[in-house]
Structure formats: C-alpha cells, structure tokens
Structure P
Amino acid sequence: MSKRLVENSTQNRVVPGDKIAVIEEFLPDETCFEQDGSILSMTTGEVITDLKKHKITVKPIKNVFVLKRGDTGVGRVVYVKKQIASVDIHMINDTKVPLPMNSILHVSEASRRFVKNMYEVTRPGDWLKFRIVRRMKPIYISLIGEGLGVVIAQCNHCGHDLEFYRRNALKCPNCSLIQNRITANSFGKLVTSFTRTSQNETR
C-alpha cells in the first residue's frame, strides 16, 4: 500500500471523506468515489486493496459512530478566525463520540441575522450546541435552528464562567465585562458531567 493510501487516516481505518488513493493507482468500487483525481471513502471502515486487479474498497466496520446530516451535537471551540471557527465534536445526539472529530463553523451558518465576523459569535474554549450540515470531511456545522448556539463560555479577560445577561450577550460576574456570543436558549443549563470534566481538563 502506498503512503498516499493512509493519508488523513489512522493506519488504514478511514471515515467518510478520507482520501485513500489516487485514480491512477486504483479503481474505486461502490464504497468510495473519485473526486478531482483522488479516491475518497464513502463509509467508515478498513481499506482493502487488490494490487493485481488495481481495485480498492472500504470494508465497513460494524458498530461504529457514523454522522448524519441533521444530527445535533455538542463541541468545544478550538480556535476562531474572522470567517470560521474550528470546533471539536464531543457528543452527537446525546452520545459521546469515541474520538473528538474536528468540524468547521462558517460565519454564514452562525445566525439568520447578519454577523460581521466570528468574534461576535464565539470564542476559543466555548461549548456549542449545533447541527451537522455536511457529514463528510471537512465536516460543517451550523448554529441556525431552535436551541442552537453557545451553551458554556468563559470570560475573555479573566477566564471566569460567564452568565446570561441578555440575548446574545453574556456577563462576567467576576470582572463585570459584557461579551457578545450567539447563545442557545439552553445556555448554562446544558452542563453535563462530561462537558464539565472536559472543560476543567482544558483549563
């Protein structure tokens, strides 16, 4: 197996959207597809190659976690730029995922109203409730929908837990700083033992 076969995967296990080969090397079957000369996986599983016939397939793994468009989840913001935020997915449909998966939140999916930049939406360390809008890599999420948005946040200045102040605005009880966020209606309520433990580990 060439080095290109394991690009973006752990050993030869892949998830939907992972690049597993190039079209010059192998012919894809129904478990994968060709895009711009690359062969990408359509499922989660193990890559199997037939070097003699130059064929490649992905053997599905049973009982694995598979994302679906429209799933709701909870994740932690890793970094924020003007147009996007990187979010690690930790829970989907109230179930903890085996390993955090990275996703992208674009400013156009942050709110139904106009948002100038992502710094008005969220900050690193925040926990978000979102829905999946694209399940294949790169995974895209959205905050547009009932009950979606920031559910846990810390002060940009002192790191203290923020409290609800008014719609899309939070206040720090420690330093009194008021900060913008796109908040979920469950802000401060969606604090499970899992999110609290994960939150403390990142401090």
Structure Q
Amino acid sequence: MQLYHLFHFDRSLKIRWLAAELDITLDVIQLNARQGEHRQEAFKAINPYSLIPTLVTDDGQTLFEAGAISLYLCRLHGTELINEVDPEFMQWLFYFSSSLDQLSGGIIGLKVLGECEKVRAKLEAKIPSKLAAMEAHLINKDYWYQDKFSLLDIFAWQNLAYLRNDKQLQNYPNLNRYIEKIATRPHLAQLGADKLLNPS
C-alpha cells in the first residue's frame, strides 16, 4: 500500500504510527509541499481532492481522510484497537478527527505556514474549554477509552501534541501526563515523538 504525505508531522503521522502498531508495511511517498505537488495533475489523478494523507490500497482503491484510512487498516489487521459498535468510541473518533483537529491543525498550520493574528485569536479563544473538558476526562486514566490503548489514543495524542508544541498545555497536568505516557510507545518514539512534544 502507498501512503502519500507532505510533512513528517502532518496528519499522516497517525497513519504511519498505526501501521507500525499493526505491523503493516507502507510505501510512504512524500510530496513536495513547496512545489505544490499535491495540487498537480499527477497526484490529482490519484486523488482529485488533493487531500493528504491519501492511501492507495493493494487492490488499487484510493482512500483519504485519516479517520477513514485508520478504520480501513484496523478492520484489516487491528480490530482490537477499535469498537465501531459503541457510539461513545465513534463519538470520540469523530471529535478528534474533526472538531479538535480543526483547532490543533490550525494552530500548527500557523507555525508552519506563517502567523496570522486574527486567525490565531479565533483559534485560541476556543481552545481552553476543550482542554478543560479533556483534562477532566483523564483524571485517574492512562488511556482515553476503557483503560486500554486504542485508535483513539493515536488521534488524541497527535492533536494534543500539536497544542503542546504551541505551549497551550502548560496548565493541564493530566493532559501532559497522558501524552508523555503515550509517547513512550516504541513505534511512536521511533517516529520522533519527542521532537514534536519538545521542539528546540
């Protein structure tokens, strides 16, 4: 299977980490963001929406959106990491891949692509209430769901790591404890988790 991405710590990180957890080998193809390769005709022939990450399966099917790709991989090789029949599980998966991702992805995007005061102000106004609720959720918990590692921890971790990278987690001890524990997972550590959590 081929996975297309732009940056080491873009949304494809979730897919590369999940694949490693599931012992799935991916042919990872990095497109040149500065040259806009993901918007050029060669890639648009694969994914006309020009979205990253994009997965091309062994049977030639093209999938995009990290949530959809993750569910596909888990259905193939890691059903123990998902619980699609539980509305609570699916609620959190959609929350991390949409509502929270818009905030954390927006924040990290400002750092990568350039600051905009108005955009940052709008994003930062929404962050504290989300973090306070998540801080409370993790009281006496090591994992997000049913006290075991799941796909939700992969999605939650990257969102929170983006926010910690921007120094948004300074007053949230449970969130920091959680992401530091998850960061010790060998496959994530091999992908350079520490560089995202503790930028120089």
Here relative contact order in percent (Cα under 8 Å, 6 or more apart) was calculated and came to 19; which of the structures P, Q was it taken from?
-> Q
From the coordinates of one of P, Q, helix-only ellipticity at 222 nm (-39500 (n - 2.57) for each DSSP H run of 4 or more, over all residues; to 500) came out at -1500; that one is structure P
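No lab work stands behind these numbers, since they all come straight from the coordinates. Owing to the predicted nature of the structure, the values given are computational and were not obtained by experimental measurement.
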